[in-house]
Structure P
Amino acid sequence: MSEITETVKDYITSSSFKRDQLMDKLSEFVTVERGGIKLYEAALKLVRNREVKDKFRLFHKQTIRHEEILTGIIEKLGGKPGYKSVGAKLAEAKANALLKTMTSSTAKTPAEAELNAIENIVIAETKDHADWELLGHIAHRSEDSSLSHLLKPAVAEVEDQEDEHLHWTQQKLGELALASLEKNGKRSH
């Protein structure tokens with residue numbers, strides 16, 4: 001029941017957002033997408049599972065589109081897509097840290113490298129999903145109708161894709177981790 005209440009609240013509660021704070025958030029969101037693009041590119045070099053590779057190619061392409069959408073929003077709002085807010089700098093550092101675990105030779109086997117890559121995508125997609133969810137709240141609650149009209153179509157285009165990115169990768173990580181444990185368990189007996 002609380003979900004229904006929250007959904008209703010989204011459409012009837014209006015809020016005003018300070019432009020600088022919104023632009024800082026958008027800077028962070030676009031930086032998360034840029035980090036996601038790099039993570040997918042690195043993951044595609046490590047992933048051996050055909051189904052995962054195919055999905056990651058699709059998700060990579062969609063993430064490039066999401067970055068384009070956010071860049072366009074920033075430009076339409078009079079911002080600079082290259083501007084990096086404090087949140088954006090933190091997001092970039094986090095993406096780089098995840099990338100480092102994928103490009104260093106910490107994993108001992110290709111299977112470990114593959115699982116690590118998928119896990120890093122889950123971590124990144126969790127943040128990305130939350131960003132788009134927040135953007136949806138802003139779109140529905142903004143007292144600025146021009147902002148709402150700009151954000152709503154973007155959120156509508158991306159929302160289902162972000163749901164799939166997060167939920168599919170979480171499920172696949174669980175499946176492959178379990179399969180790895182079962183396979184390793186059989187070897188040690």
Structure Q
Amino acid sequence: MILEVVKYGHPVLRQKGARLEKITAQIKELIADMLETMHSAKGVGLAAQQVGRALQLTVLDVRAATDRPSTFHRDGKEVEIGEVMPLILINPEVKPIGESVAGSEGCLSFPEIYAEISRPAEAEVRAMNEKGEEIEFRCGGLLARAIQHEWDHLQGILYIDRMARVDKDELKSQLDELQARTKAELKAKK
């Protein structure tokens with residue numbers, strides 16, 4: 001089922017996600033719905049907060065982004081990206097590595113708003129997958145950027161918090177308009 005993606009201004013986007021201690025049938029259903037929602041919106045990542053649930057859960061799939069390659073290493077060996085996608089990360093621990101690189105980022109909670117964001121080029125990740133197994137890997141390229149973006153969501157941090165001041169100032173009217181529209185919609189639902 002395709003879920004509603006909450007937009008900037010919704011308070012859940014600023015909430016740190018709760019850890020998941022076990023994978024229930026409801027969590028498996030949420031994962032399936034999040035994957036369907038992300039694919040439908042043509043995104044490469046989606047955090048639980050973006051569908052209104054403050055949990056340490058994110059889904060990713062970078063296969064469609066052929067213009068921005070990704071790398072994935074497990075146990076020191078490179079693994080073909082298609083073999084590990086879609087990627088489900090539960091209670092992830094993310095350690096950014098290397099020099100920061102600027103790259104264009106957007107967010108499904110900020111439709112049509114893009115900016116250059118600097119992030120480390122690689123990341124080491126430890127998490128639980130949808131089967132409850134612990135996974136560890138190192139990644140680079142778009143996948144590393146997407147994982148860092150989604151990990152931020154799980155901490156209640158938004159990509160606009162990492163924008164250069166000049167970019168944020170340039171986007172201020174769009175951000176203010178989106179936030180006001182979201183708050184008005186939430187008020188109307190009460």
Structure R
Amino acid sequence: MAKLYFKYGAMACGKTTALLQVVYNYKKKGFNVLLVKPTIDRKGGNTVTSRLGVSREVDVLLDGNESLSDKVNLDDVDSIVVDEAQFMTPKQIDELWIISKVYNIPVIAYGLKSNFQGHLFEGSKALFEKADCFDELVTICSCGKKARFNARRLGDEYTLEWEEVAIDGIDAIYESLCPECYVNKVLKITDKNSFIKYKK
């Protein structure tokens with residue numbers, strides 16, 4: 001029976017590059033792979049683009065209230081690959097998991113684990129609940145340690161403000177940080193005294 005895979009990590013860990021390589025491999029072997037991404041990810045429009053400059057047009061753009069099985073004939077699909085899966089709804093993640101079992105189609109979902117406030121995205125939480133296999137993709141912090149958190153900066157200041165998804169509308173910069181740098185730079189906790197102030 002096919003599985004639902006969740007490949008996750010912090011920003012700039014190579015998720016999209018890995019995804020595009022998987023799609024290329026399936027296509028090269030003659031398989032019909034369906035590339036899906038949620039419409040909330042307006043970056044790139046109807047394409048998936050890696051930071052290395054490689055891109056591919058998606059087969060299905062999915063709104064938050066849409067069902068994948070209502071948009072395509074799954075009988076003709078050999079594999080489903082999902083970009084920015086953290087933006088999918090729990091209902092859509094449930095559907096992907098069920099599709100993998102009922103149609104025996106492997107589903108490979110790529111996405112961020114958590115938002116800039118350190119909390120799981122809705123789609124990521126659902127994937128941790130339902131996925132059969134997990135694979136953490138690794139990147140490094142500016143200090144050289146393994147980065148596990150995403151931070152949002154406005155200018156030189158880290159912030160925990162604004163909405164969870166801010167692809168358009170604010171001039172935000174995102175950065176991958178290790179746990180220690182996240183605590184120091186974002187939460188502004190550098191010693192026991194600042195921890196006491198933070199708790200208040």
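Values quoted throughout were computed directly from the atomic coordinates according to the rules given, and no laboratory measurement underlies them. Not measured: the values here are computed from a predicted model. Cβ atoms are built from the backbone, for glycine too; each structure is taken alone.
Some points to look at:
- Looking across P, Q, R, the calculation of helix-only ellipticity at 222 nm (-39500 (n - 2.57) for each DSSP H run of 4 or more, over all residues; to 500) that yields -7000 traces back to R.
- When distance in nm of label points 7 Å out along Cα→Cβ at positions 40 and 112 is calculated for each of the structures P, Q, R, the largest result comes from P.
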